[in-house]
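Structures are listed in the sections that come next.
Each value in this text was obtained by applying a stated rule to the coordinates, not by laboratory testing. Being a predicted model, the structure only gives us computed values, none of them experimental. Cβ atoms are built from the backbone, for glycine too; each structure is taken alone.
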Structure 1
Amino acid sequence: MNPILFDFPHEFQTDRLLIRCPLPGDGPMVHEAIVESQEALKKWLPFAVNLPSVEESEENVRRAHAKFLLREDLRLHMFLKSSGRFVGSTGLHRMNWAVGRFEIGYWIRTSESGQGLMTEAVHGIVQWASDHLSARRIEIRCDARNLRSGQVAERAGFYLEAVLRQSVPDVEGLPADNSVYVKLRMPDGSWGYPS
């Protein structure tokens with residue numbers, strides 16, 4: 001079946017978060033979070049090296065919304081349920097719908113880091129992908145030097161399957177090692193990794 005025909009919820013909730021697809025109009029709050037967090041983000045994410053304008057952020061959000069509807073990329077925006085504050089972005093990327101393989105990416109605004117929100121979001125995404133997307137393999141990939149990102153994966157129960165040496169360019173275009181963390185759907189429906 002063509003993924004564009006898949007119907008699934010465009011939002012879900014965890015204990016503290018509302019997580020939903022990007023919507024037109026999200027650009028200004030995404031821009032605000034990138035500006036606040038640029039120093040932390042630009043070490044790992046190319047989009048934060050040079051600050052986008054508010055208009056560029058809105059354009060990016062609208063393109064992400066279109067890609068979500070086309071099932072080409074499933075970016076998700078995270079909001080605190082208590083206040084509606086935008087706290088970061090995550091989602092499922094580089095999907096292989098035929099085998100149920102997805103990759104989680106994420107970033108959180110600096111003022112909201114260290115509270116376990118990203119780990120909570122990752123747990124929620126795994127459940128959402130399991131319930132609605134027939135996911136069988138979920139990966140988290142990050143620069144091997146990005147210890148905080150790796151710690152999120154570990155806290156969420158992902159297994160470090162491999163470190164791919166000099167396999168991806170870093171933000172400066174230099175070869176970098178890439179850590180690949182994995183969760184697999186087990187025969188009983190739970191998520192883990194074979195021992």
Structure 2
Amino acid sequence: MSRYHHGDLPRQLLAYAAEMAAQTGPESITLRELARRTGVTHAAPTHHFGTRRGLLTALATEGFGLLNGALSRHRGQLHEMGVAYVMWALDHPGHYAVMWQPRLLDESSAELNAVRGRAWELLSGAVAPCEQTDDAPHAQVDALAAFAVVHGLSSIWLSGALAPPADAAAMTRMITGRLAIIDRDAGLP
């Protein structure tokens with residue numbers, strides 16, 4: 001019995017691909033299985049995405065676009081942007097799993113590179129606004145440190161290594177609240 005009911009098939013295929021990525025990981029996604037689960041011919045996913053890599057690239061591109069929307073609502077607010085990042089990841093585990101697998105994606109995709117670059121601009125801009133050019137090396141390190149915290153927290157909870165707490169947003173807010181720009185006079189590089 002077909003799960004697909006006339007409408008936007010590419011969007012439906014991406015939704016089922018995200019579901020599959022969340023359940024069994026992005027490596028397990030095949031166009032044939034996606035077609036079976038969607039209830040369409042085996043040629044339908046190929047018609048819309050070309051290859052598995054094309055499908056996963058489209059899913060990652062969609063994911064970065066959605067993440068950018070969540071981050072944009074907290075532009076320049078480091079701690080709240082961190083909370084938004086983690087909560088978005090927990091709410092979109094399939095997209096998140098695919099977005100961080102560059103070996104599965106078409107790295108030459110201009111659209112993917114643009115939305116991924118925008119995500120980094122939003123995240124790093126919350127740590128180091130563009131006008132801080134005198135301290136660019138420290139700003140880059142601070143941005144990477146902040147990203148590592150929220151990305152790591154998301155990954156730990158999504159992988160099941162640690163169960164997310166009942167109030168993941170409150171816990172994330174406490175964790176990101178510990179982020180502070182390093183004291184430049186402390187002798188750290």
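Quick check: 13.9 is what I get for mean count of other Cβ atoms within 10 Å over residues 9-16, calculated from one of 1, 2. Which structure matches?
Numbers: 1: 13.9; 2: 18.2.
Traced to structure 1.
Comparing structures 1, 2 by distance in nm of label points 7 Å out along Cα→Cβ at positions 49 and 89, which one has the largest value?
Values: 1: 1.6; 2: 2.3.
Of structures 1, 2, the maximum of distance in nm of label points 7 Å out along Cα→Cβ at positions 49 and 89 occurs in 2.
-9500 is what came out when helix-only ellipticity at 222 nm (-39500 (n - 2.57) for each DSSP H run of 4 or more, over all residues; to 500) was calculated for one structure; which of 1, 2 is it?
Working: 1: -9500; 2: -21500.
So the calculation was done on 1.
Who wins on relative contact order in percent (Cα under 8 Å, 6 or more apart) among 1, 2, i.e. which is largest? Write out the running numbers ahead of the final one.
Numbers: 1: 17; 2: 22.
Largest value of relative contact order in percent (Cα under 8 Å, 6 or more apart): 2.
Assuming 0.99 is Cα Rg over 2.2 N^0.38 Å as calculated from a single structure, say which of 1, 2 it is.
Numbers: 1: 0.99; 2: 1.16.
Structure of origin is 1.
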